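> Pasting the structures here.
Please treat every number below as a calculation from the coordinates, not as lab data. Fair warning: this is a prediction, and the values are worked out from it, not measured in the lab. Cβ atoms are built from the backbone, for glycine too; each structure is taken alone.
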Structure 1
């Protein structure tokens, strides 16, 4: 099977990855990346490693405008100069240079897409991407610009017939869901903690898309306290849903905040969740769309959990010997 071969995985990470970090004890800060960064350093030193570290890159203004409004982009630029106030009260504070820092998650996800399409890498992972809450005209939930939504818009602009977005972050990816709610070309499957117990409060199972996009979205909310068994049952539904759509490209948002011990959520996953999801979607990508899959890190507010989950993602994307 094509998916069983050993694949190269590009990973965008460097000093710039630490810039997207909110100050004053904010949960989304660069300290959560340190264990994972050390692990990447060891991976890079291995001559047999299928994962290769590549420099993050910034995005252009035109790329931001694939999803976001010009008025909102200009607002972020202005707030970035002084660093005062909030972009989304009270979750997303401005800080000096927030605009420039926010270009790296977007640019690195788009670079990953380009690298996969060109054949430079078989698959790609952008750990500081997956900022799935930002809406077209506002920040939300620690997310300034929505790199996942911008990547989807870029894929559609390139002429892809159908793009699959799979989100396993503990929080519902509302920015992506509502941004493409009526677009039948975007197949979204989102497994998350029930919105009655966690931000952003959306993602009910009866939310399946609207208008022409009705039936193109699948929300699978899990009760607080759910663990691997509940996730894996939901993932089978998500997998079959995506498989039926025969997408041209797969995007995986693999937030680590569903692992047991995360300080902000109430799920009880182990790293098995990320290992299974990435491996199965890697195999599906080879079956239906020539292996085209890009993963994005998303949330996760325990350094130990981030390290465990994202190393599992890299292993899953590598495939087998």
Structure 2
């Protein structure tokens, strides 16, 4: 006689086996989820914290052109100038840390503005992931050919021999040119008087007109005059000589060992950007900077196309914050407009 309970248990076991087999079959024929595609899969935005048209925009385009080729995605340039570059920097600091929004930063952005403004809206030590240095644009000290200052040593000698302050012009308060001059005065032990202008053009015009004796300017703004002999270059503020004017000594060579006050440009991303994206972007930037055409384009801007690791840039940013904080406090530099 057949036990009904045994039959029921057997039928239940068969049903369970069929169900498991069906689940396995469905799993086998179901579409396999696609693996995450490698970065990037869509356009990357490069925020430039300056208004369009300046040398920063030209350099940003050079960087974007190369990166778009190597990354295989468009690089969209987004100019967000104003408030000493803090507007663009704040936007990037608050962006998603996914590698699709990066910032073209300078020492004005990461070293000066946080010390100059009561509330820049970001902390350069905490809110960004350094990607790598791009290059350095030296400030050059220039005078008229008729100037009694034949060398930078002449300027320092005059400053030490007289109580009269030596005037100098720059494109404005809080610019790297301004801070470079103040740092030079501090390290040389001389007194200088700042004559700020609203831009490089007006400052250059007043130097050419004989209204100021010295001008601290970015090389591209005065390069033509130096080549034509209508201005004499005394020194450049970078640690190395500028490729555009290699015959001009550095401030360190001419008078003040260890002097370094050039404008530098770098790429940073929002803090929290994945390490693999940081590594990929750094590798691509270093590869792009090594290309002869990139070096030529940067040299035309008076810029040396130096690169760095993210770790080296992180340390450099911290040293710049400390250096410019001291200069701003000792010189009592007010916030720029």
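> Name the one structure among 1, 2 that P(r) over Cα pairs in 20 Å bins from 0, in percent of 37, 60, 3 was derived from.
Among 1, 2, the structure yielding 37, 60, 3 for P(r) over Cα pairs in 20 Å bins from 0, in percent is 1.
> Still on this model: Upon calculation of helix-only ellipticity at 222 nm (-39500 (n - 2.57) for each DSSP H run of 4 or more, over all residues; to 500) from the atomic coordinates, which of the structures 1, 2 produces -13500?
Of the structures listed, the value fits 2.
> For relative contact order in percent (Cα under 8 Å, 6 or more apart), the calculated result is 21, so let me know which of 1, 2 that is.
Source structure: 1.
> Comparing 1, 2, where is mean count of other Cβ atoms within 10 Å over residues 201-208 highest? Don't skip to the answer; put the middle values down first.
Numbers: 1: 14.4; 2: 17.5.
Top value of mean count of other Cβ atoms within 10 Å over residues 201-208, among 1, 2, belongs to structure 2.
> Once distance in nm of label points 7 Å out along Cα→Cβ at positions 145 and 241 is calculated for all of 1, 2, which comes out largest? Mind dumping the intermediate values first?
Details: 1: 2.9; 2: 2.2.
Ranking 1, 2 on distance in nm of label points 7 Å out along Cα→Cβ at positions 145 and 241, first place is 1.
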